[in-house]
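Take a look at these structures.
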Structure 1
Amino acid sequence: MAKAVRKDEPIEALLQEGRKFPPPKAFTKSARVRSMALYQEARRNPVRFWEREAKELAWIKPWTRALEWKLPYAKWFIGGQLNASANCLDRHVQGPRRMKAALIWEGEPGDSRVLTYWELYREVSRFAAALRKGGVKKGDIVTIYMPMIPEVVVAILACARIGAPHSVVFAGFSPESLRDRINDAKSRVLITADGGYRRGGVVALKLNADEAIKECPSVQTVIVARRTKQDVPWTTGRDVWWEDFIRDAPARCAPERMDAEDMLYLLYTSGSTGKPKGIVHTTGGYLTGVTTTMKYIFDLREDDTFWCTADIGWVTGHSYVVYGPLSNGASVVMYEGTPDWPDKDRFWRIIEKYGVTILYTAPTAIRTFVRWGEQYPKGCDLSSLRLLGTVGEPINPEAWVWYWKVIGGGRCPVVDTWWQTETGHILITPLPGVTVCKPGSATLPFPGIEPEVVNQKGEPAQAGYLVLRKPWPGMLRGIYGDPERYTQTYWSQVPGVYFTGDGAKRDKDGYFWLLGRIDDVMNVSGHRVSTMEVESALVEHPTVAEAAVIGKTHEIKGQAIAAFVTLKHGHTMTPELQNQIKAHVAHKIGALARPDDVIYAAELPKTRSGKIMRRLLRDIAEGRALGETSTLADPTVVATLKKAYEE
């Protein structure tokens, strides 16, 4: 039931979860981290801890000062010089990893390629040399708009090699989204492909790129990789095929000396004003952060095969498909397509085929797998897995347990990680050899990280805003070209600390429970209720696979809860089931959280990265005209839901 809460706490902590999962003894026995000593060391001196980890990288010139902190800007490893591409490739080809698999790639149609570290090094060096020959200089921002093929990794690391910051735009984005990002970065070079495969169809990337750059006066060169071999429009003098671009380039290219604070990449994230925010990440601190977190959180070993299912167009792809794994010399699986093509067992077939040992995927995907049923993973051999991870949003406890039990066979620790595009790398997470996990909790801060939950006054609270008190190496260095927006967005809500925009609560053990975006909190009869907690209660009902809740205007309560639910296979929504689901939520959380409406949704409206668009659900519930839908993975879902709600 609901408990009393101080009125200055912006969110109430309602849902209680008592299950605990200690690390398996066999896992802890050989884990990288087997005690709390790493936490204690980092707590004593966080800067010294990060310095020690940074020394594991290959530096061209050592730093003279580890940290300069002038709120709201931090500088890490001042005076130090290094190159991110060289750290991901050169230092491995000079040793025993030379012929180790770096990229293990599978295309959606079933074709595959394996690139060793030596082969990837040569491909990257040749493309980097061609970019230099083509006039790309240190500091020039290169935009990349490509499918999940090996060439996208080559392009990213080639840009890093010559000191040209890359701006990767997710290949599912519209021409308008690409146009806006190119114009903000003023890119002269765009790297794309003729197309890509998705659910058996062909995505016309070159066509989209041509549409975008009609309004991009800065673009002078478009480099096009062949993937689908479809006919594409062509502008002579501007467009060049990838193989022609690199034809006369040498297979060696000396890496640029980069200051630790030089920009490594721009990555745009949607802004509330409609104009995307260009998040700036630099070289030394970011690479230290992703290398360190990759090593400890995933308990990385030399013989691991690591698969992060994120697209490279998102920060998770940057940090845990490219830079984090390759800096550590890992073997990385990349998959081009969707998990349901040609059937709903595609992910499990890939794990079986390549002997994947570590799987890092999103709660949205896990809830979808729950809905599809256990028969798909149970039809495959998943015995190679030894560690599971989740990323992207809070995971419902029942989905966590399903993941642990069905995919991990009850033997694999689950690392539920919290971080953001802006943070660069994971900040709150279990360490799999030492942390007792609680389903739905991201558990504890990574060593060297200092988050806190505060109220509107910035005072410690049981539930409220998640903030970060001190700088960390991978943090953003600003919004490209807009320092005022950077200060206003991240540093003005609670003075002196980084405002994440997320709600959270802490339990008696100090564990963090993420409650979703502050914007998604519902105000029900004066109670600030988290969407995540109500959704977690909903999916604990045995018939519910996935749920999204929103607050809709109510003349007495202020807001009433409307729940959109997707049912597990074999179940049908009836008035009786609706009442059962409402009663279940009231029992789990309290009467105040009982939904007024339970609406059946065959599918929920999601972005192409898998996040539920609650804004559109609010539009449906309030009877308003639908807002922007161009970022939806399937725009028809909203029209179907709107019709069902009105009926």
Structure 2
Amino acid sequence: MKKPFHYFCASSLLAAGTLGFSANILAETPPPAPYGALPTPRQVKHAEREFYSFAHFTVDTFVDREWGLGTESEQLFNPTQFDADQIVGVLKEAGSAGLIITAKHHDGFCLWPTKTTEHSVAASPFRDGKGDVVREIADACKKAGIEFGVYLSPWDRNHPTYGTPEYVDVYRKQWEELLTNYGPVFSAWMDGANGGTGYYKGKVGPVSYQGELETRKINPSTYYDWPTTWAMIRKWQPDAIMFSDVGPDSRWIGNERGLAPDPCLPTITYTDKEQPGIIVESRKLGTGTRGGKLWVQAEADVSIRPGWFWHEKQNLQVRSPENLMNLYLNSVGRGATLNLNVPPDARGLLHENDVSSLKIFGDHLRKTFGKNLAKDAAVKASNIRGNDTALYGPQRLLDDDRWSAWVTDDTVTTPEVVFELPSPGTFNMVRLREDIRLGLRLEGVAVDAWLDGKWKEIAKAEAIGPNRLWRVNKVTTDKVRVRVTKSPVAPALSDFGLYLEPELQPWFPPVGGNPQVRQKFQWKVISTSYAAQGAAASRAIDGDPKTLWHTHDNSGERDVPQEIVVDMGAEKTLAGLTYLPRQDGTVHGMVDEFEFYLSNNGKAWTRVAKGEFGNLRANPIEQTVSFPETRARYFKFVATHVLEKNHIAIAEIGVVEK
């Protein structure tokens, strides 16, 4: 008898090891034809990871910066209590499936003794110049039984060849060292920041470097020749997931808040402008594309603190376990993966406040998902593919195989399945998964509970994909129904669960006491270059992040430079400045380059800092810039460049007092 077309499609997938059905059963009841873009085996495995971690750690940790300039001395890096086992152990206990270490951030400092630059741990006091942070993290991951990954920034603000073809060879050599010397790697993570100001001298620069930074521009869509670089990575680590803004294996969610939109589809079709290495300001990165040509699951990356690197002043701003759970539900629970950054401090340890929050969060995950109330339910489906209960029956939703599925006949696209519990159970969390090896199939699904003698809808979604979690109002019932409301092809649902999430008690950072509040009531604006009507410069020192000093009004936009001069009322010992960009969701007028001056009399000025504020577009948190301790009564802040438009908009300017 002639086999249907979909039989041969499924057979070829089986031969590739993707579906895993036996050939004998396949001949009797063929599986449905795969639909649309399909994940590779490595992407299927990545979907199973769900939650893993970042560890941002480099010289930036010791200079209180988010983006190092490339000027930082190797002598700064000396975490005297560095303990990879402590870092990895805490993350494993939190439920993290793996750890990605920032082997090199934009500052160019390498955490392993590379042959490609002298700007590395080999030139630092760490382990007397014989240390290798990457090696210690990789070994700790192996010992703890979690996976190991590496982050390698394409941008290098220290290397003298950056911007030339020679640097691309350097970058690839760094990947080769990392991917051939440290064992299996689950993630090869490439940041989207590329080109701009930097030191680029390739030699040690003092931390207080005040010289002019050089600007080197590159075309990120062509400079790195990404297809060639990706082919090399694939050769060295064929099972590694390659991440960049647009893939090829995993893509950026479009924000650094850890929040996936709803729906968040793993399929996407890129436009011509969305090319590797370019930060794409596109909502499509989050939502994906229904019927997209490529399977590229979204990753939601976020830090447990406001910044990506450890800053002492943020010790009291660690996310609570409740906040972490909300992030989990709005990332993993919407079909994305969650990459949670937990940065080591200057000791080389995870800070006590981070450890405390993560422990409670990990315990909460285990308590929430430890018991599936539907596990022993009697299950009845409106249709079973080929009436083959053993292979495609609804009990497949409750077994221990994540990828065994309840599947219907090709002509049945809106089926339902009912779960009858042995006795009434109480739950407030629902989980549903698709067999993604057959593609993203569902376009509408609803969950009902039997209440007061009738069905009541308690949850619904436009997509399921690798994972869907709903937190619902607490329900007590003995019967639950899942309805597929829209699907272009036969559904293939692989997992169902009902869970009771316990209540989380309020959590407060156990170490650090009360936060210090900067007193500004004695401060006074002496002069300003311009302020729009209703946007006085005093708003930049009023302590209210919602108010703005800006230079855009009915008369038009006033371009940089713009300055503000402040009298602090008394002479103080200052060691740094703080800048809070606007917090209203727009980047218009956001200052990213500046100069900062101090004076004892308001007339004779000394420049103590000049530079940039990094990563504002994606993560507009308060920035701190350190400078040598100086006594002064007056300060002058000069905005010299903005991200967008021809005006400035500033929420707060402050100082760091000693």
Structure 3
Amino acid sequence: MTVVPQPGGVYRVQAGSREFVRALRLERHSFKLEECCVKYLLLLSCSLVVASPAWAQGPKPTTSASAVLCDEDGGSCGNVDGVRALPDDEITVTATGLWERRDKIGQSISVITADDLQAVQGPDLTRSLERLPGVSLARSGGLGSQTSLFVRGANSEQLLVLIDGVRVEDTAAPSGGFDLGTLLSGGITRIELLRGSNSLAWGSDAIGGVLAVTTDTGSGARGSIEYGAHDTLDANGSLGLIGERYDLGLSGGYTHSDGISAFAGGSEADPFRQWHVNARASANLTSELKLVAAGRYAGSKIDFDGYPAPTYSVFADTPEYQTTRQASGRTGLEYSGNGIQLSAGVAMSDTRRAYYDPTYGSAPNFNTIGRSVHADLTGRADLAEHWRLDFGGDADWSRFSTTFDPRQTTRIIGAHALLGYHGDRLNLTAGARIDDHDRFGSHTTLGANGSFDLGHGWRLRGSWGQGFKAPTLAQLYGYGGNTALKPETSEAFDAGIELGDRNARFHLAATAFRRDSRDLIDYSTGYFNVSRARAQGVELEGSAQIDDNFTVSAAYTYLEATNRSTGKDLARRPRNLVSVSADWTTPLQGLKLGADVRMVSDSFDDRGNFTRLDGYGLLTLRASVPLSEHFELYGRVENVTDAAYQTVAGYGTYGRSAYGGVRVKW
């Protein structure tokens, strides 16, 4: 057996206010799932089987392409003494910033693996995120359009997004945050979503949770190309090299789509295109010290519809478009030895947007530039048997400028410590954090979480945490800016019970949660702290491996998200969310069939609850078949029933759409 160090101290082994829950309201016309499933599964199956005359059935895929090593007693991951292998979806980095076992913490964390992304298919990452509990989305048009992710009802900009350890929020955006419309699935091999406030470990912006994305570093060469509805082309490739003292991963891709009209009543399609490249590398300087580096660049262009001159009052087809350039990277050192782990690095994120209206010429009408430099140190020390100290410090320097706003800067410095007890059955962690902002002063954050093994695969878990979000530079100094703004704050808790994990034959989990937010920043004639909000509900999830070839999984969320200042529902937060998936490996030449059902109840599009968004149901059918050891053919039909729906009032969504592609690996 060969143990190869990986980035992050990881090693790879080679070899409510309403009393009743409203019933889900589907589209205006009903549909028969059974008939639709049979019809389109047969169409997909026949097209794929005809193209594959006589290939042998390949081996059943594992949950993860690599294993991660952790201490048997639940201590630090990455220690080669007394280790055991764990699948990728049973470890996490979002809890503390260093790898550890998910069954040893009390926070609610979901992991999407490379196999999950491959099964779902396509460049649209939101289709994978929607399968997780507590998640809803709003998109202003087709692929690549502005996309907001609401986790347990939190505002989208209250979700901290990391790509290969780099904070990628757009510091020039009015409310900060990251536009998920610019993040496609190509080159991504792992996603973690922590649900709940976790500013204790991560500082500002983690009121709603943490979304951590990891790009490809596997060995060998892989590629895929897909084509389908609306002249959509998605092509991706990656190359990985792993040696005794180094590893290197490089991936890139290009996506183009003629798209749909962003304006739901329009006839002019609004196209999207993006090309991106990711790189990751590490080198073992000594047996205990490692150099790591990662970088990403993405260039996007998306057409959008607005309010044409001279009225500026009617939303309609317009020729406007936006370009976005995103560059991010991090380099650092990692040390592991003598009961201590340390990770230190410097990261940079730069986002530049330009808005064009060809009606007024070829030059951009408006530009924004947002940049942040982030230095961090994270550590872990084994104090005694079962006791551990996690600690860290970080500093962030941000700046922004626009066509109409001169450059402004801000600085925030923080430090945290968590003391943890990790016994045979009981795990408890508690800690504190202090941050100093050069505008609003100091802020203290507290948090705790724990889990208890009940035996027979059952465990209890719970967490309590505070969160905060510093005012953005645009809110402080931009149009309507207010330098007296205070940070948004939150207090959240959840408690749950869980049976097994995703790799067990049966997995069940139930979680109750609640989050209260204060001093939320709003805008009228300027920015000010005024709003209070509460989000509470229940998440249910489970999966069952019926036999070696058939698996089903489901997630349900009931959410009450209200503005406590007005008593109204928060905009675009449905009360009921359901996702169901089924996957079957047939006995026919390795042919795999899958289906995904997504059901969403009614919500409101505006803060005054005047405009209702009708609930809807979507069905996607998937299929894939191996052509040989190195080639695989796949295809899917999205929105099989051609349901009409909107996630943002007035903005278009896709009808029935079919796609097909091929994957290759060496």
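Throughout, read-outs are computed from the coordinates displayed, never taken from laboratory work. None of these values were measured; they are calculated from a predicted model. Cβ atoms are built from the backbone, for glycine too; each structure is taken alone.
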Open item on the list: Please compute distance in nm of label points 7 Å out along Cα→Cβ at positions 158 and 174 for structures 1, 2, 3 and give me the label with the greatest value.
Closed with: 1
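Looking at structures 1, 2, 3, which one was helix-only ellipticity at 222 nm (-39500 (n - 2.57) for each DSSP H run of 4 or more, over all residues; to 500) calculated from, given that it came out as -1500?
Among 1, 2, 3, the structure yielding -1500 for helix-only ellipticity at 222 nm (-39500 (n - 2.57) for each DSSP H run of 4 or more, over all residues; to 500) is 3.
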